[in-house]
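Please treat every number below as a calculation from the coordinates, not as lab data. The model shown is predicted, which means the values in this text are computed figures rather than measured ones. Cβ atoms are built from the backbone, for glycine too; each structure is taken alone.
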Structure 1
Amino acid sequence: MSAALDRKTEILAATRGGLDYYLAHVPGLKAPLGRRCRNARNPFYDDRKASLSIWRDRDVWLHKDHGDERYTGDVFAFAAHVHRLDAQRDFVALLKAMADELNLPNATPKAELLRATALSAKGLAFWQGYGIGPEWLARYGICQVSHTR
């Protein structure tokens, strides 16, 4: 499992599937009695009617604004608006911002447990077996990865 997926799962667990995040960021939103919250006003624009729906689908809470379809998705799409990030392009930064906001402990990303090293003779021979020489390997920054622990 990737570090981002681990962090996403951790955030969902810490916010009861995202519900607590919505409750903290949508003024006047009340905890639901069942699978739905009462419609609320969208905090991202001057919403004159309560057009923001929040409901549970399986174990994850979702939202949809019936007045502005740009505000539709899961808690991560919602948090992207809170932090003014693009949920797809800036997903790792979004996870970090949410984890910081939720005071989740900083886990060491798995990528930091790896170290890039120069290719060994065996590694170089592997690539040369495919007709790829050292100049191409250097040009594209090909290296070996080894564990630091």
Structure 2
Amino acid sequence: MNASRSSRDLAHLLSRLERRVVERQRAALATEGCGVEEWRVIDFLAADGYTMGEVADHAGLTSPTLTKLVDRLVANNIVYRRIGLEDRRTVRIFLTPRGRSLHRRLGVIVERSQAELLAETPNGELLEDLLVAADAFGSAQAASAAKQ
């Protein structure tokens, strides 16, 4: 294959882009002693309490990995677990006040990191458009899956 030829493989291009963004985000979050996976969980929980399954799906983590991560977050008073009201077999996870404060600080760091990355990227506006399109695509896929 010709190495100088531009790749048109969407999965490969998105993978390369994700690696670059995650590396940048990892370095930015490290200033607060937080990892990318923890950020994904904390950011998701900022909206509401969710079940372990919902959080695992959102963060792209396996159940055992999420359990270890949540155990650390509970030990650090970032999240707490609560038995589900509708179904006592489920456990929902919520941010503590300390977790909400951390989320606000981390949100500023992540937004700044992303803004710097977009400013350094040629045609950064196109990348922002891709973000909007990817979000809309993800929402449409989730709505379609929910109907099935």
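Quick look at the values:
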| read-out | value |
| --- | --- |
| Among 1, 2, which structure scores highest (criterion: Rg/Rh (Cα atoms, Kirkwood Rh)) | 1 |
| At a computed 15 (relative contact order in percent (Cα under 8 Å, 6 or more apart)), which of 1, 2 | 1 |
| Identity of the structure behind -22500 (criterion: helix-only ellipticity at 222 nm (-39500 (n - 2.57) for each DSSP H run of 4 or more, over all residues; to 500), calculated), options 1, 2 | 2 |
| Comparison of 1, 2 by FRET efficiency 1/(1 + (r/R0)^6) of positions 33 and 105 (r between Cβ atoms, R0 = 25 Å, to 0.05) - largest value held by | 2 |
| Among 1, 2, which structure scores highest (criterion: FRET efficiency 1/(1 + (r/R0)^6) of positions 97 and 129 (r between Cβ atoms, R0 = 35 Å, to 0.05)) | 2 |
